[in-house]
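Each reported figure results from applying straightforward, stated rules to the coordinates on display, with no laboratory input. Just so you know, these numbers come straight off a predicted model, no measurement behind them. Cβ atoms are built from the backbone, for glycine too; each structure is taken alone.
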Structure P
Amino acid sequence: MAENRRKPLFNMISFLMVLVIIVVIVVVSGYFFSRQCFDMLGKSFCWSTVPRTITSDLCPAETNGTCTIEPAVDQHNTLVDAIIYACTQSANNTDPSINQKISDVYSQMTNITQTADQICSGSFLSKWSYS
C-alpha cells in the first residue's frame, strides 16, 4: 500500500522536473533567437526581434531618453548604420563590390534601387525616432 502512495509522488516530481527543463529551454532559446545580425564588410550589425527598452537620443524628449524600441524600427536604424559604415569604407565609392553591397542592402530595406553615390550622399538615409 505504501508503494502506491510513492508512485504518484514520484510521477509529480518527474513531471515538475520535465516542466522546469522545458521552461529553461524556452527562455534560453528566446535569448539566442531574439537577435538578428548580418555582416557588412566584416562588421556585424544586429537588431532585436522583440521590443526592448533602451536609452537613446532618438527617444522622445519627455521620456528622458528612455523608451521602448519596436523590432522594425530597430532593424531599420541598424541597417542605416550599416550602410553609413559601408559608405565610409568605400573610399569615395570607388570600390565596386562595396558599392554593390550598399545598393543591395538599401534596395532590400526600401524596395528602391539607387546607386551607392546616391545613397552615400546622405539624402536617402535617415533613422527613425523611437516611441
Structure Q
Amino acid sequence: MGKDLLHLYGETDGAATTGDFSMSCDLIYGTFIDFRLPVGAKLKVWTKRIAGKAVTVLMKMTEDITADTPSWSVLGRDYLASDGELSIEKQKPLILQSITGKEAVRFSWEQPTAGVSSVELEMEIDTNGRE
C-alpha cells in the first residue's frame, strides 16, 4: 500500500450534545466510526477543520479494538469556542504507531447545546514499515 493521504469528513447529528462521528472517506466505501490501523502502520494527522456550532472534537485511541468493550483514551481535544470555523494545520503531525494491528482511532464530539458541526481531517497512512 505504501503511503496514502486520506480525507475524512463527519458531522454531528444536530440532536445530541455528545457522540461519535460517523466518518466518510474518499478512499473507503461507506461510513465508519472506528478506523483500525494495520499492523506496523503509522497514522499521521496533518490537518483538522472544524465548522458550524460550538463544539469540542476529541481524538480517541484504543489499543485493542477486538475487546468486547474497548477502552478509549483521549489523545487530543480541539475547541471551536463559538459558531464559526477553525483550521488547524500541523508542521509536525500527530503520529500514531500500530504495533499489534488491534489499535484503532475514532473522533467524538461534545457540545454545550446540540447543533450541526462538522470535522474534516487530512491524514496520511504509511504502511511501508509493515512486516
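If you line up P, Q by distance in nm of label points 7 Å out along Cα→Cβ at positions 25 and 121, the top spot, with the largest value, goes to P. Assign the value -0.25, -0.38, -1.20, -1.30, calculated as log10 I(q)/I(0) by the Debye sum over Cα atoms at q = 0.09, 0.11, 0.20, 0.21 Å⁻¹, to the correct structure from P, Q. The value was obtained from structure Q. For the read-out helix-only ellipticity at 222 nm (-39500 (n - 2.57) for each DSSP H run of 4 or more, over all residues; to 500), a value of 0 was computed from one structure; give its label from P, Q. Matching structure: Q.
State the single structure among P, Q that was used to calculate mean count of other Cβ atoms within 10 Å over residues 57-64, giving 11.1. Computed on structure P. FRET efficiency 1/(1 + (r/R0)^6) of positions 17 and 65 (r between Cβ atoms, R0 = 25 Å, to 0.05) was computed and gave 0.45; which structure, P, Q, did it come from? Answer by label: Q.
P, Q: which one has relative contact order in percent (Cα under 8 Å, 6 or more apart), as calculated, at 20? Of the options listed, only P reproduces it.
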